[in-house]
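Please find the structures below.
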Structure P
Amino acid sequence: MGNVHATVPAMAKTEPNGSERLPGPTGDETPLGVLVGRLAQADPTRPAISCAGESVSRAELESRTNRLARAYRDLGVIRDSFVTIGLPNGIGFFEATIAAWKLGATPQPISSRLPAAERSAIIDLANPSLVVGVDPSEAPGRTTVPARFEPDSSLPSDPLPEVIGASFKAPTSGGSTGRPKLIIATQPATWEGVMGFATVLRVPQDGVHLVTGPLYHNGPFMTSVLALLSGNHLVVMPRFDPPVALALIEQHQVDWMYAVPTMMHRIWRLPEAERTRHDLSSLHVVFHMAAPCPIWLKEAWIDWLGAERILELYGGTEAQSFTVITGSEWLERRGSVGRPVLGEMRVLDADGNELPPGQVGEIWMRRGESAPPPYRYVGASAKSRPGGWESLGDMGRMDEDGYIYLSDRDTDMILVGGANVYPAEVEAALDEHPKVTSSCVIGLPDDDYGNAVHAIVQAVEPVTGPALDEFLRSRLATYKRPRTYEFVTAPLRGDDGKVRRTALRAERLAGGGGSPER
C-alpha cells in the first residue's frame, strides 16, 4: 500500500457538555475563549482545574479569566499577538492561556525551568505583546507580569466580546542545530477546528483528566486543553511522580491520562504491592506518545490494564499527519504506531523513490495534496520535497496495510524521556570550556529515559565530569546535560570539521570506547 491518507472524523456541532452549540461570531464558529463560560452556565460549581491542593470551579475560572483578559488587554495584548507563558504546571498556566484566547491572542508556552539565555532567545524570536511568569531581566524592554499575577479587583468579570485569533497555539521546539523555533498552528482558535482531535483521542465529555506532563510540551498542552474545553475536570500534577499519579487516579476517579514511555516505565518499576494497591477501574484511556515505547513495556501495560485502555499516537507538533493505534490493534501488529488518521505518509529512500512494504526509509508526511499547511515555522525551515511533503527526520517502514513501524531518527537528535536533545547544542556549550579541545555528544540506551546523553571529550589538560557539569549548569537545561563523560586524547573531528557520531556510538554499543565517568 503506497501513500496512506485519512481524515479526522466529522466534527459534531454540539457543545462540550452535549447541549446545542450557540452561534459564534459568524454563526458557524465557536471561539475557544467562550467555552469556559458556556461550561460554567451548564454546571457552575463543577471543578474545572485542581493542582497541589488548590481548585477552581468552572464559574470561578470564567470569572477569573475574564478579569485577567481585561488586565492583559490594558497591558497591550491585542488580537493575533503572542502571549509568552513561562509558568510551571498549575492553575495559573491555564488561566493565562484562556485569557489570551479571550482576546484573540495566541498562547506561546515556554519552559519555566530553562536557563535564562535559552528563554530569552525564545522570547526574542516570539516578540510577544506580554510575557507571563518570566523575570523582567530575561525580557528587557517587554511587558511582563509575574507568576500568580492578580488583576485589579475593580476589573469586571462579565464576558468579553467574542473574538477568534488566527492561531490557537505557538509551542516551541529545537531546530536541527538545537536553535529555538516556534511552531505556529495555522488553525484559528475555534472549537470546530480542534474538537475532531478530541474525538480521535477518545477524550470524554465531562470526565476527569490527569495532566502528567509539562504543559510547555505540545502533547500535554494539547490533550489538557482539549479535555478542559470538553468539560473535563483537570487534575494537574506540578511534576510527575509515579506513586502520586496512581493515588490521584484513585482519589479523583480519573478516566483519561497522558503519558510518555518514561512515565510508564517509572510506574512499572514500582514495587508490585504499591503499583497494584490503587483502584484504577475508572481509568479508560492511557494515551502515550512523544517517544518510542519498548515492546516489553507496552505488553506489560496491556497485560496490567487491558488492551482496550491503551492508545498511542505518532506525529509531530507540526501535525502534517499522525497515526493512532489501539492496544488491541497493536497486539496484532506488535511494534507498530498505527495508520494515519489525519493526512498522508509515505516511506522514501535517499533518492526520493517510494519503497515497497517492509523496507526501511525516511518517513514523509503531508496534510493533503491541495490542503493548506497546518503550521508555520518562525526560526526554522521545513525539510521538504515537491508536492507538499515534509519530513521530521524519522526512519521506518510501512506494511501492506499502511501501518507504520519506526526504526530510528535520520538525524543525530537524542530523545531523552520524550524531550529532544540536539548534540550540536550540547557540543557548542562544552566547547566553550577553556580545557575542552573538541567534543562529541551521542545517545546511549537508558532503561529509564530511553536514551542518556553521553559526552566524549578531548581536553587540552585534565578536567573532570563534575567540573564540566557545573560549567554547563548555567548553559543547558538539566535534561540536556550529559549523564556520563568519556575522555579521549585523539581529535574527535576530521579536517573537514565533521564528527562521526554514528560510528562513535556504534563502537560504544559494541563495547568499545573508554570507561564513562560521571
Structure Q
Amino acid sequence: MTDIEIPLGKRTKTYRFFEILPGAISIGAVVLLFVLSFFNPMLAALYILLLVLLTFVRAVTTAYRTIQGRLALQWSTNTDWSERLKELDAPGEALKKYDAKSARQLRKGYDLRQHVARLRRLANNHNADDTYPEVKDIYNVVIVTVYNESYDVLGPTLENLTKMKYDIKNHLIVFIAYEERGGEAALKTVEAIKRDYTGKFRDLVCVQHPNDLPDEVKGKGPNLVYCGKEVSKWVRRHHIDSKNVIITTLDSDNRPDLQYFDILTYYWITTPNRQQCSFQPVCLFNNNIWDVPAPMRVAAMSNSFWNVISSMRPNNLKNFASHSQGLYPLEQMGYWSRRTIVEDGHQYWRSYFFFDGDYEVVPLLIGVGQDAVLSSTLKKTLKAQFVQMRRWAYGASDDAYIATRLSSPEFKGSRFDGWMRFIRSLEGHVSLACLSPIVAFGAFAPLIINPIAARRSILVNDLPLIVSHVQQIAVLGAVVTILSSLSILPKRPARYKRSKNIIMILQWILMPVNAIVYSSASAYAAQWRLMTGHYMENFDVTEKAVKK
C-alpha cells in the first residue's frame, strides 16, 4: 500500500515541480500564442485552429453525452428500485417472473437484462458463500456536514431524508457533523434539528468537531474524519459488521432523490468488489435554481450537466460533492483527508493509491439536489460563485499528489494506467484555465501583434472568420444542453410568472462570459496559489441564503 497522506509544510523539489506544472502549462499556453504571433503568425494560426477544433470535437461529444445522460437519468428515476431491491432477497423466485417474459420484452432495455444477469449471479451464489450480502444486513449511515448554516437550509435536508422510500426506521442512521467554530448559530440549528427529527430514523446523532486540532486544515475533510470515528464507535456498540455499512456524505443543503438509498443498496449488494468502490450519484444544482441570479443559474446548470456527462464515462468518473463508500475501507485508510480543502475529489485518489489502482467509482444514475450559489446581495453572490469555483479548481493540487505517488516504489499497481490518469487530470485542469480565453480571443492575436507579417498569409487574415464559423456550428451542441436543461428544472415556484421560462433560455447568452470570468479565471487563481506556494488551507464556506 502506498502512503496516501498529503505532505504538510515544506514540499520536496519533485512535489513542488508538479505543483507548479499545471499553472506553468496554463500560463505557457497563452504566452506561446503571443510568442508565435510575434515570430511566426502562420504557426500561431495553426496553433489556434488546433485548439478550436479540439473545442469543437468536445462540443459535439458533450451534446451526445448530454442526451445520453439525460435519458439514462430519466430512466433510472422512473425505475422502481425499491421493488428491485426486494427481488434481491429471493433472486430465484424473481427469476421465474423474468423467465416467463419473452426475449423481445427483455430486449427492451439494457438495464433490465443487466438486472436479470445480476439476479442469476445472486441465485447461483445464494447461501453458497458471502459474496453477496442480504438486504436485511445492510445499514446506511448519512453524515451531514454543517458549519453555521441556518435551520432554513438544514431543515429541508432532514425533512427530505424522512420521506425516503427506504426502510429509514430500521436501516438509516443520520449523523449531524457540526463545527465548534460554527459558534452559537451552529448550536442553535443542531438543537432545533434534534428536537424536530429525533425518532424519525434508526438513530440521529450530533457530533461536534473541535476547533484547532493538530495537522488539520479548516475544512470539511477534518469534520468528516472526526465524525467517521464516531460512526465506527456507534457501529461497534450496536454489534454491526462494518463491512455491511455504507457511508454517504451530504452537505447541509443536499437532498437526494427519494429512491437514493434503494438504488445505492441495490448496487452495493450486486457489486462483488464493493469494498474497493465508491458510489457516485449525479449532483444537480437545482434546489433553488429559480431564485438565483442569471450568471449563477448558468454556472449551476453547466456544472449539473457536467456531472450528468461524467456519469456516462465511468472510467473517468471521480468523487464529487456527495458520494458513498463502505465504512470498512474508510476505517482502513483513515477515513478522509484532513489536509485538503477538496476532500471529495481527493478521496478518489486516496482510495486509488490505497488499493494500488484496484479501485473504481460506480455511477448511480440518480440525482442529489444541491443549492446553486445565493448570498444576501448580488455583489456577495457574484463573489461567492467565484470563490466556490476557485475551491473546486484547487483540485489541481492533486496532480502533484498523483505524480509523486506513481513515482514511489511503494505503488504496486499499473503505472501505465496511473500515468494515463495523471495526464487526463493535468489536461483537464490546464484546459479549464486556458482554453476558453484562447478560443475566444486568440484568432485576433496574430493580426494585432504582427500585422505586417499577418497580411502575407491568407490563413492568418481569414482566421477570425474561420474560427467564427466553427464556433457557430459548435453552438448547436450548446443548444442541446439548453433544451436538455429545461427537462431537469424543478417546478417553477408560484411566485414567478411564466415569462421566467423565457429568461431561463435567454440566460445562456452569458455562457461564454461565465466560461472566462468564472471557470477560466478561478482556475488560474487556484493554480497561481499552487505555483507561488500560497496554499489554500481554509475552506471558504459558501454562504447559503434562502429566498422565502
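For the reader, a short list of remarks on this structure follows.
- Computing helix-only ellipticity at 222 nm (-39500 (n - 2.57) for each DSSP H run of 4 or more, over all residues; to 500) across structures P, Q gives -7500 for structure P.
- Entry that produces 12 once relative contact order in percent (Cα under 8 Å, 6 or more apart) is calculated, selected from P, Q: P
- Structures P, Q were shown, and FRET efficiency 1/(1 + (r/R0)^6) of positions 137 and 337 (r between Cβ atoms, R0 = 30 Å, to 0.05) at 0.10 was computed from P.
- Source structure of the calculated read-out (distance in nm of label points 7 Å out along Cα→Cβ at positions 81 and 289, 1.9) within P, Q: Q.
- Comparing percent of Cα pairs over 39 Å apart across structures P, Q, the highest value is found for Q.
Readers should treat all values here as calculations from the given coordinates under stated rules, not as data from a laboratory. Small disclaimer: the values here were computed from a predicted structure and weren't measured. Cβ atoms are built from the backbone, for glycine too; each structure is taken alone.
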